[in-house]
Every structure is written in C-alpha cells, then in structure tokens.
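Asks: Each structure below appears as structure tokens.
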Structure 1
Amino acid sequence: MKTIAACIAGLGLALAAAPALAQKWPDKPVRLVVPYPPGGNVDTAARIVAPGMQEALGQPVLVENKAGAGGMIAGEFVAKSAPDGYTLFFTANSPLLHAPIIFNRPAYQWDKDFTPVSSVSFTPIVMLVHPSVPAKTVKELLDLARKDPGKLTMATPSAGTTNHLLSELMQGLTGVSWLTVHYKGNAPASTAMLAGEVQLSFDQVSVSLPFIRQGRVRAIAIAQEKRVASLPEVPTFEEAGVKGMEGATFTGIVAPAGTSRDVVTRLHAVLAKVLAEKSVIDKFDALGAEARSTTPDQFYGYLKAEYDKWTPVIRKANIRAN
C-alpha cells in the first residue's frame, strides 16, 4: 500500500510540476532556423520579428541560416531537434511542404514531424513579361504562346518554388506551354529576366515592384483574389479570364512534433502581439508583404490546403530536383 501511495504522490508531483516547467520556458536562447541564406524574403521576415519576440520572451531570439537541399537541411535539423521550444523552423512553402516530394527524400512530413505555431507573412505573386514581349494582357500572352508553343521561356528561382508551381498550374489550366529555366535563387532569376535572357516569370511583388515601376518588366496579372494596393492597375488572373490561378509565398513558424501545447500557445501569443505592432506591419508593407498571425489550428488548416492543392501539380508535372 505504501508503494502505491508513493507512486500516486509522485504522479501528483509530476503533474503539478508540468505547468511550472512550461511557465519557466524560455530560460535560454530560442533559435529561428531559416532554410535559406541571409538576405532573402524568408530571412528578412525572421529578422523583422526576432527583436519583438526577444523582448516579449526575455531571452535572445537568434536567426540561424541553414541553407541547402531546397530547405531540407534546415527542415530535417529542426524535425530531429528536441521538442522543447528552443529550436523552431522559420519556413516558407517549399521547404516545409514540397521539398521532400521534389527531392524524393522523405526526411520529414509537415503534418507528422512538426507542430504549426503561426503564420508570419504573406506575399502576393505577380506574373511578369519582359518589355520585348509584345503582350500587355494575359489574353495576348496566351495567344502568343499558342502561336509558337515552347518558344517563350519562363524563369524560376528553383524547381518546386511557388513561382515554378504557378507556372505549371497556368500551363495546365490554359493548355499553353513554354520552356522553364531554373536558376539558383531569386537574384539570378531576376537578373536573367531583366537582361531579357528569358521572357516570363512569376515573382513576389516585394522583389519585382521597383523593376515594374522602372518599366524594366511589365506586370500583367496578380495571383490572388484581389488586386494589390501597390499595383492597383494590374488585374487578378480571374479578372483576366483565368480562374484558379492563386498562390502566395508565406512565411511561418513550426516547432518539432511533441512540443508542449503550453509552449506553442505562448509562442503564438507572442507572435500575434509582435505582428500587430505598427512598426512591424510597416516593415512588411514596405516589402509588399502582409504581416498576419494565425492560430496554430488555423495555420494547420492553411498548410493542409496548400499541400492538397500543390502536391497534384508537382506529381503531374513530374517536378524533381536535379
């Protein structure tokens, strides 16, 4: 009886200690692991929110870049980390959802190896043509593509990016075709587009806006439900006659599976507070992005919808990393 009583007492102490342990978190630095090199869209987003998170948590919040393998080096590192709330994946679409399929390397699965915490930002994507292309509307571009199948060339930052997937989706929806050229990142893809080495691209508004305003590229449609305030004259694809052409680059935070719900809840609350600050909203707005927090459950639903939408596109187009 004494043994049973001792076990019950011990269990009671352990249960009482669990909230206390959660309340102590964090008592050391928190890492935001970014799957790309410094300077890109995802890295910039992480560095915008890190100071506010640090102030709210009372511990250093460090941005750590682990680039490579389409983001899978960072993803696998976080998936295998202790689920203690100190190592978090600050990710985007492809590294979290698509890279394991594209690289044919199931090192992790987004809904089994990670716990969604919150979205951070959403950046709309615009379809661009080089000024040398005699098409000023989606209809004119489609007519041109049908006249000379495969003659036009499309730049992407790499296989499986949202930019690339939108290109494949558009070809599937409209029956046109063009030659896809993959580059190693946004910068070389943009450089090739500006130089006229390729004629088409899908790009984040945050990256392309200065070039659009300079007349170095022409925007013909926005890949979302409504027009973008910074480009009010550019129609959505649906307005231009192509339904179903919607896609954005998101950034967000996920934790290793098994992370305490209390820790996830606190992380979300901190991010929601940071993303509601005017200075943070203004910084994302200057990048052409929208700062937006979602609850863990909402973020899970968004990720599932994205995975279900784009996985068939990847498989139908047989997108594979070289």
Structure 2
Amino acid sequence: MAVTGAILCGFLLDLLLGDPAWMPHPVVYMGKAISALEGRLRSRLPKTPRGELWGGAALAAALPIGTLLLCGGACLLAERLHPAAGFALQTFWCWQALALRGLASESANVYRELARGDLPAARRAVSRIVGRDTQSLTAEGVTKAAVETVAENFSDGVAAPLLYMLLGGAPLALVYKSINTMDSMVGYKNDRYLYFGRAAAKLDDAANFLPARLAALLWIAGTALTGHSGKNAWRIWRRDRHNHASPNSAQTESACAGALGVQLAGPASYFGTVYDKPTIGDPLRPAEPEDILRANRMLFAAGLLALLLGLAARVLGAYGIHAFSF
C-alpha cells in the first residue's frame, strides 16, 4: 500500500506544483545519457545502415535497463534504510514522471498570447510544446497545434506513466519516461536517425500501445464529464484513430477533435519540410483559442478519472490477493 500512497501523493504534487524550473528532473539526465551514448556508439560502429541499426538497438536496450537498475536499486536501498525514505523517494519520482500541470500551464500560455492578439508570442509559446515548425502558423494553426499537443501528451505525459507506476511503482514509470525521451530525441525518419532511431521508435510504439488506447477511452469519458459531446468523441475516435503514421498518436487526438467538433492534424512542417499528414475530425467550425482551455478541462477530468480508477484497481487487487491467500 506504500506504493499506492506514493502514487497518490506524487499525482497531487504534480497537480499542485507541476515541474518547478529549479528542480533537477530525471528526463534532463536521460537526455544527457542519450546524447553521450549516441556519440560513443556512432564513433565505434560502422557508418552503414546495418551499423546504425545495431547502434540504435544498443541504445534502446541500454537506457531502459540502466534506468530500471538505477531507480529500482535506489528505491530498494531507500526502503531498507527506512520505510519513510522509500516512500519519499517513490513519491518524488512519481511526481516527476507526470506532466499534467506542466502541460496545462504551457498550453494556457499559448491561449493567453492568442487572447492578447500577439501571434508572434503565441508562436513562440507553442514552439515550447510541439516539434513542428511554428514560425508561419496562423492563429488557428497555433490553436490546433496546442490542442493536438494537449490531447496527444495526455497519453505520453499522464496516462502512460500513471499506468506503469500503478504496475511497478516509480522505477517502471521512469523506465517508460526513458523510452519516451529516446523517441523524442532520436525517433525521427530523417537522414540522421532513419536507421539509428528505428529501435527507439519501435520500442516507444510498443510501450505506448495499450496506454494510448486506454487514454483515448479516458478522454472520451472526460469529455462527457466536462459537458462536451462524448458521443461525437467516440464516433470520431472510432473513425480516425488510425489517421497517423504512429499507431498511437491519433488515439487521443481523434477523441479530442470529436469532442470539440473541429478538425485537427493535416499538413505540417518539420525542419523546413512539409509533410502531408491526414486530417482528424470534421471541420464543423474553425478552431478558436478557447478550444485550448476546453481541451485542458478535458485533460484534468481524464487525468483525475485515470487516477481514481487506477488506484481503485490497485487497492481492490491488493485486497483480492490478500483474501485469496487466506
């Protein structure tokens, strides 16, 4: 039950405080480890597609395994020193594995700049949370980019780490974060990472497969709880959930597009190259800045629902195992 309490406390800390800029974050160190490992592997392996595939596979294995050993060992050591120390470390890392408050805060910054009519500032604000080129986006394009990010990152930043910490505490949640961080750094289909990043991208697809689908269902439920059209969210999710090169990214985006009655995705520019991506949802109306706030309300509703259902399942499972043992 200590891990269950740590998950609850970590979630509440994220909800209240987000990610303070002064606080060291494990993702930063994961990023440094990825860069160092990439440099070492590239310097030692043949600069051929086969060599890069092997190097990327080595990275994709080393970082999650290293994260599990380091974080799992630290939690075990802290627990042996004192149960309170183990609980505190689990709570701290559960907090850092989640990104609900930070995602809502960053997207709200985009809304504020749009509401002020400062499009250049809105483009800069949205560039902090999206990977696409933002310098030529219209106000509607900025809005769509922010809404898509809120929906997609509900899975990556909330539902998936929460699921993994419910299964294996903070260490397993941080293993997931290491996989997700690798994908964000090397999982591109460009000249540099086409082969080297393939294993990381495939591993991220696998790690997110179940969480993304659970996240979509939670989003649809959150849609109904916030007074939007759960029926249309369900319909668009069923129709458009595969409208993305990734098997996971359109899951929550399609539910969000249906809930709002807007069309998301479509062509987007990355590193100066325009990609003709399929659209998600129906253009029943133009996207407007207030859609960012609506998406954030659904984000909070879906996140709280995920926490309550997850903790209930964990507690019932623990009591069930205890009862069965007698």
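No lab work stands behind these numbers, since they all come straight from the coordinates. Because the structure is a prediction, the values reported are computed rather than measured. Cβ atoms are built from the backbone, for glycine too; each structure is taken alone.
Asks: Please compute distance in nm of label points 7 Å out along Cα→Cβ at positions 61 and 85 for structures 1, 2 and give me the label with the greatest value.
Replies: With respect to distance in nm of label points 7 Å out along Cα→Cβ at positions 61 and 85, the highest-scoring structure among 1, 2 is 2.
Asks: One of 1, 2 was used to compute helix-only ellipticity at 222 nm (-39500 (n - 2.57) for each DSSP H run of 4 or more, over all residues; to 500), and the result was -14000. Which label is that?
Replies: For helix-only ellipticity at 222 nm (-39500 (n - 2.57) for each DSSP H run of 4 or more, over all residues; to 500), the value -14000 is produced by structure 1.
Asks: Given structures 1, 2, which gives the highest value for FRET efficiency 1/(1 + (r/R0)^6) of positions 221 and 261 (r between Cβ atoms, R0 = 30 Å, to 0.05)?
Replies: Going through 1, 2 one by one, FRET efficiency 1/(1 + (r/R0)^6) of positions 221 and 261 (r between Cβ atoms, R0 = 30 Å, to 0.05) peaks for structure 2.
Asks: Out of 1, 2, which one gives 20 for relative contact order in percent (Cα under 8 Å, 6 or more apart) as computed from the coordinates?
Replies: Of the options listed, only 2 reproduces it.
Asks: Now a separate question. Of the structures labelled 1, 2, which one yields 1.7 when distance in nm of label points 7 Å out along Cα→Cβ at positions 53 and 189 is computed from its coordinates?
Replies: Considering all the candidates, the number was obtained from 2.
Asks: Given structures 1, 2, which gives the highest value for Cα Rg over 2.2 N^0.38 Å?
Replies: Ranking 1, 2 on Cα Rg over 2.2 N^0.38 Å, first place is 1.
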